[in-house]
Structure I
Amino acid sequence: MTCAVQPLEGEARERLIRWIQRRMIETGITFDALEQALANDMRASDAIRYRDAYGNTWTGSGDMPTWLRRAVAAGQSIEHFQTRAL
């Protein structure tokens, strides 16, 4: 299930941006570090092709993990667990 995030506009958006900037300053997080962390997260999530409701994941490479093997053996379609079209 995917939750649709509504974009913020106006004053709410500006308040959120100021809050995030203050937290970054307080914790010493730079924009470069944030950009790198976001890029790393995107690469990691792009590699995940299968996921179940418990957070188990598989890239599709190597042996099929036990959690997915059990689900398929129980009659569940492997496509049910795909995170994106392959």
Structure II
Amino acid sequence: MGRHFGDLAKIRHIITYSLSPFEQRAFPNYFSKGIPNVWRRVTASFFKVAPPMTLMYLTYTWGNSVHEQGKKKNLADFENDE
């Protein structure tokens, strides 16, 4: 029924190495290096990301409020109808 996905092509002169999932550590240095690195990256990019996101949020809420006001009927237009 054909070849398996890993055997689709035979590549010469390329050596691949792999490590068993039972031999590697899933979260090495997670608390000692990972969390401080995330904090450093967030604080470094906060002032680049926060102002445009705030501006877009304010524009979105303003647009929604204008849309909702435009959907309302003006009751003064219908006072003389019977």
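Readers should treat all values here as calculations from the given coordinates under stated rules, not as data from a laboratory. Quantities reported herein were computed from a predicted structural model and do not represent experimental measurements. Cβ atoms are built from the backbone, for glycine too; each structure is taken alone.
Key figures for this structure:
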read-out: Comparison of I, II by FRET efficiency 1/(1 + (r/R0)^6) of positions 5 and 61 (r between Cβ atoms, R0 = 30 Å, to 0.05) - largest value held by; value: I
read-out: Comparison of I, II by distance in nm of label points 7 Å out along Cα→Cβ at positions 37 and 53 - largest value held by; value: I
read-out: Structure (I, II) behind the derived value 88, 49, 25 of Cα extents along the principal axes in Å; value: II
